[in-house]
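Presented below are the structures under discussion, each in the form of structure tokens.
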Structure 1
Amino acid sequence: MGVQTGRPSEPITIAVVGCGQRGNAYARYTLREPAKCRIVAIAEPRSKTRALFASQYGVDSSLSFHKASAETIQTVGKRLADAVLIAVQDHMHAELVGAFAAQGYDILCEKPMATSIEHCLQIEAAVKKADIIFGMGHVLRYSPYTRAITDVVRSGQLGQLVNAQHIEPVGHWHFAHSYVRGSWSKEAESSFSLMTKSCHDIDILCHWLSPDTPVHVSSFGGLQHFRKSSKPAEAGDATRCLDCTYEAQCPYSAKKVYLDRVASGQVGWPASPLVDGIPDIENITNALQNGPYGKCVYESDNDVCDHQVVNIQYASGATVSFTMIAYTTLICQRQTRLHFTHGEVTGDMNTFTVTDFRTGQKTVHRPPSEGGGHGGGDLGLMRTFVEAVRTRQQELLGTDVTDVLKSHLAVFAAEHSRKTRTVVDCVEFENAARSGS
């Protein structure tokens, strides 16, 4: 499979395409484990962000590119690294995966796989043709917490998994940042929010139920609050937070979310995506005065769902209920209940409790936190991907490109159900997708 990497003792070399928040989240693993992997090339259009990333990770300036494409690779005349980490905007994934797969790179692609079924199918074909190691940014699979729950599920100690209830509390200001003001606010320019935010939630549910497969999906949801009709009367005609007399009372105030944080020394996310380089009072103020992140959430041109429920029935008869909701104090701290024939598991991404009905015993598990995003999932995915590349073992990732495609198809089916108000037959939906009908 793919191209061999050289001596096993040598670190895996990585090219990073997209040096923003997600690119950094994965790249930090190379600083923790320099003997296992190192970044040797980057591509990023923002000059200051590119320079900061290159400096932090010790990348030679001659291998720091304004953009990444097949043309860049051909210009250099050889592969730059063993693997590529793709962390650009979602709609660009298919083009880049296709180009880099054709050059023989192993690939770790940020979620979602792509923003259309057609592009997902193109990625599956490209990866299979190239016979490369392929990882997907479904980071929930790789945290110590989730791995520990997966071990309980796979052990069979609680009997058959019959039902799962899972909620993603996005967080009120987080949703406003990413899905009202940010890059994922409009479906036509990105994708629907169930895909861009929650595809890895559907994936982990499918993973826990596997090898059982979805047979029917239904979904409901919509854009409930972040629209002009919900604008407080006290906000008047103001279209930007810095010009609004109601701003101090508004939970979605851009001044609170960005400017006040930077003023207190918090220069990472969520402020960092607003500017090229390091956020400061001056450049954040300018961004709020002139860019989308300073707009009133009730005056923005967003159109993606701010709440959605998904119900899935599996071939065995098992059922799943998933909820994505913007209006929470928790920020992405998923709440999960797994119901088995002989017990249950309840968890909150930090701890989980296993109850055995037969013995009455309750056991609280507190998996160690490794730091990093998604409860250690970001680091866990990178560690697993690097080892898969080193050993040429796709199975270490616990998934492959076709498995990734199938969980994405469940997400597409759910959104089709929401829009058509129908129950979707998953087998028919996949067959239609693959036939292009």
Structure 2
Amino acid sequence: MKHRYSDKEAGTAAWFRSAAESGNAYAQFNLALLYKRGKGVEQDEQQGFVWMRRAALAGIAFAQNHLGAMYYNGCGTPRDDAEAVYWFRMAAGQGDASAQQNLGLMYRKGRGVPKSDDMALTWFGRAAEQGVASAQTLLGEAYAQGLGTQRNFPLALAWFRKAALQGDATAQLNLGLMYRRGHGVLQSDTQAVAWYRQSAAQGHAAAQRHLGVAYAEGRGVTVDLERACSWLRRAAEQGDVDARFNMGVMLANGYGVPKDEARALEWYRGAATAGHVLAQYNLGTMYAHGRGVERDPGQALEWYRKAAEQGAANAQFNVGVIYANGHGVARDETRAVAWYRHAAEQGDASAQNNLGVMLANGQGVPQDDVEAVRWYRKAAEQGHPLAQYNLGGMYNSGRGVEQNAVLSYMWISLAAEAGDETASANRKLMGKRLTREELGSAELMTRRWHEAHRA
């Protein structure tokens, strides 16, 4: 379908063409823009490139910057980062602030030039000093993150504020985050929310998400789950991955909206497909337990594995459980041990206990009581009742550790106090076999363990 334009637009294009063909560089630039936008002429990016290049060769700085952008984006010409850098540099050298910012971005990304945060900082600084809000934001981010310079929160705050006061949405969000974290300024959730709100009103997805979370958690505002959900949905609908995950949480639990696990599943899926590790884990759990969808062990394993491969300990544990029990997959104790070990090494108490069981029984791994005790102890010290019971059993039988009835009673007692019924029954039997002195020692050790682990 051809673009329809007015007689006035056509007349303007004809005037610019006449002047451009006579060598007027400014007319060449404007004619190039008309071709790029299809105003008064049929849209033709290649013709736009031809006329933009003529204006750039005539030394017009803003034409040089536009030409650099056309090379960068492959607009009317094949994409060429080196050519983009050349033209950005030509315009930046003439003081064009937009080109200075663009050149800084090329250095930041390592596009067409070797990556250099130092050079990026220099060019961002030149554009920022000319009042370009987006460059001021980029300069603030460099100071906040220590890119090309030492981290300097007060300077970051100053540049964010300059840009925020000009209405830059990203700067407003960043300023809000500075207040939230107390970076370079007195911590204030109220001020954070005020800046989030300004950015969110402009449609900035991350700001909408942060504002939604603030309403959900009552940080700087009164808790309002309906408003939280409203802002999170706006961010999620723009594709914000964390907001998609949060919408899944809200719907799965009925926070601010009627509980709807089927819809929660879809929001989790959107975030999980984009690589969000918690969404992958939650999606796996939905399939594992048939929440919002038919129970599907195969899908559960697939999503747990994706999260596990990103290092999520709870997902690694669940993958281990699936392989150990053969849920939706052939039973494979060797793989189960490997996944338990990954999670156990990250401190997951359930995985530490299960790894201890596999070692104690020689399942998927050579039998090793000493190693079993080591992993039981790690989990038991975290308060894992089953690991406490298992460790008590090892002390009772003298497996992997010197037999000690007092320590056995202590660990089994801790498991019993945590609600383990088997441990409670065994504690009664063991108590009858201990002397009064041994029982007193065990009870004292139990109290001291609680005191040491009260936090």
Structure 3
Amino acid sequence: MHFSKLPPEILDYILSDIDKPSDLIALATTAKELYRIVAPRHSEYRVLRIRHRFPGLWAHLAKRVDLSRNLREINISQKTDQTLIEQYPTTLVSSPLPHGMIDPWKEEEERVQNFLVAMGYTEQLKVFRWDFRYDTGSLYMSSEQELRLLGILSKISSIERLVLAGNLRCLMPLAKNNQFQLVWNMPNLRDLTLMGDVWGLPPALPSLKHVLKQCMQLRRLQIPIEANGISDLVIPTLRQLSLFLYSGTTSSSMKQWNVFLENHPLLEDFWCNPSSTMVLPRNGLVKLKRLSAEPDFLDSFTDAERVPESLECLQYTSFQFNTGFIPPSRCNLKNLKQLHLSTAQTEEELHAIAASCPALTWLHITGCVKFELDVWLDFLSSFLNLEVFRGPGIWISVSDDSERMHVAIMRLVQRCMKLRELDHRSVHGKRGRNRKIVIIKEQTKDGLSVRYEVRRPHSRCRIDFMDDAFARSC
């Protein structure tokens, strides 16, 4: 019997185990019978990314357990987040927008209730992101409703990535934090982001420790610097750590993070802002591949017993290669692939960058003085594998003149054979980031054809400091 001839209920059950929408669409093109089941029952019910309230959508999901159970990713962002391209089911939904709003408070109460009911159906959920930092377009939930949500998430064994961006009411000083610890049970998490200064408050420390003690399979952690007091914890599988500042910190707090680093010698990614008074631990973090830190942290490489063996990505606020930077014998940058600098002030500094980091494929210089175009051409062409160059440097050299920039791009393409992307001078209004100049090379019967297009930046669908820092999504 052909696969598509199976009873619809069996096909529906089998298709529910396919995660990627692209795989579902590919399967749907093989037979009409499959298409009728895939679209929209499965194709529209894998990923949910929204920044509006959509009470009609949540009411629909609360009534359709057969559809809600297939969700793999839920991303609830702020209404003001223009970088998010919304994705939600429309075919079977009467309307995701409110109709005839009479009592906004009652509508919001029903929306949250429907949301919690729908969440109870998501038995295969892998990713849940909830951004409620400014209470703009997100969910307004009471402390009890937050605990109910966390209890629901704790029952979903498939969930691997969790982002909670905001101050949970159930962790506030007046809340009973032991209730939080009773409902939270997510030992299968691989990726955890906790944002909000509530995590840095002393009353929340027992709850924070409870969370991390459960996460013995955690590979990635993003957390406020103020959330110290966990230096005695060891997460054997942790490979990526991101620390970010909310209100302020002290040298004693940073020393606790130094101990935490010492306890995690196998870290591969470390992003810290600010990183003053932090030092490279004695074990040298020899497996470290991606680093974003301030001068003090890198200065500590000089006197360290051991240093990272081979960095691949580096973000640094003030990179003075030619004025006493770390000796090459103490920090090998020959394999560095990505470099993000805040500024470049002299031609000598450009020469030093080229000499220190010959293998770069991605370079971003946020600000710089005006160099002549030939200086940029000589500098960038020294990187034989350069694919992406970010920053306004070339635009500054041609005085923001579009005609001169066209000539500059053509000259640059001739000298940088692998170059595929530059920054445009204009900014995409909604997303607040530079448009991209994408270089397209095509082989024709007359030889190689080279052209370029100006495109808007990619959307971002997650709260991810490390990806921003190291430009993995660029």
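Any read-out appearing in this document is the output of simple, stated calculations on the displayed coordinates, not a laboratory observation. Here the structure is a predicted model, which is why all the values come from computation and not from measurement.
For relative contact order in percent (Cα under 8 Å, 6 or more apart), which of 1, 2, 3 scores largest? Spell out each step's value before the answer.
Numbers: 1: 21; 2: 4; 3: 8.
Ranking 1, 2, 3 on relative contact order in percent (Cα under 8 Å, 6 or more apart), first place is 1.
Consider the structures 1, 2, 3: one of them gives 21 for percent of Cα pairs over 39 Å apart as calculated from the coordinates. Say which.
It traces back to 1.
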